[in-house]
1. So relative contact order in percent (Cα under 8 Å, 6 or more apart), computed for just one structure, reads 25; which one of P, Q is that?
2. Of structures P, Q, which gives 29, 20, 11 when semi-axes √(5λ) of the Cα gyration tensor in Å is computed from the coordinates?
3. For distance in nm of label points 7 Å out along Cα→Cβ at positions 15 and 103, which of the structures P, Q scores highest?
4. Given a computed value of 92 for volume of the Cα convex hull per residue in Å³, for residues 39-110 alone, which structure among P, Q does it belong to?
5. Starting from the value 1.4: which structure in P, Q was distance in nm of label points 7 Å out along Cα→Cβ at positions 63 and 87 calculated from?
6. Quick check: -7500 is what I get for helix-only ellipticity at 222 nm (-39500 (n - 2.57) for each DSSP H run of 4 or more, over all residues; to 500), calculated from one of P, Q. Which structure matches?
Structure P
């Protein structure tokens, strides 16, 4: 059996700004400080990244999980945003390019995470995120 390498997959056609704008229905997104983590498998392969974004004029955060491996092929992909002393927002479906979630979080500390699976028989997953609360703005 011949298996394609994740590195040979096409790059994702979406940026975190575009994913958040499409999900929220408005633009104006900027990268949050300490807001990007790589999606790594237990074997060290990179399948993409998860990015925390901020929209100061609306007081909202967005988490976008961008696939760079297996982009264009629908695989289970997740984006999660947790607000300290508040709710956790999650978007998990079979996506071709990204998962994204938006929530009002002005004045709140947040943490974020994301994951995606590969398309091969072993269905390896790649995870990333920040496990501590920060970006308290």
Structure Q
């Protein structure tokens, strides 16, 4: 039996990031209604999986190596909602997370994705007590 490595994405780069509200169980419609933003995905806790409930807003970057632009777009969307985010987080006992999912092309001639956490982004993360996670995967592109 052969197992695929969890850090291997295959042959296509698909970088993206998302902002999420996470907890054991909560009404995801409350988040949508209060923020006035449609999630790109919702997971509701069930037995055995998923093990928690999540409201996510995802921005695709595809095979672009510039993750700074989608990150700033994300901040543009959610920065005006800081008060509502904090109220929801406190009232519903939620955690907020900014998740980067990054494919690294293993070709030594390929550029790696880049982004920065500028003062504006850090201020947003701090004010909303948002955790940041990074998932990094290797990709062997075949379109060279």
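1. Derived from the structure labelled P.
2. Matching structure: Q.
3. P
4. Label of the originating structure: P.
5. Only one of P, Q returns 1.4 for distance in nm of label points 7 Å out along Cα→Cβ at positions 63 and 87, namely P.
6. Checking each candidate, the match is Q.
Where a number appears in this text, it was derived from the coordinates with a stated rule and is not lab data. Note that this is a predicted model, so its numbers are computed, not measured. Cβ atoms are built from the backbone, for glycine too; each structure is taken alone.
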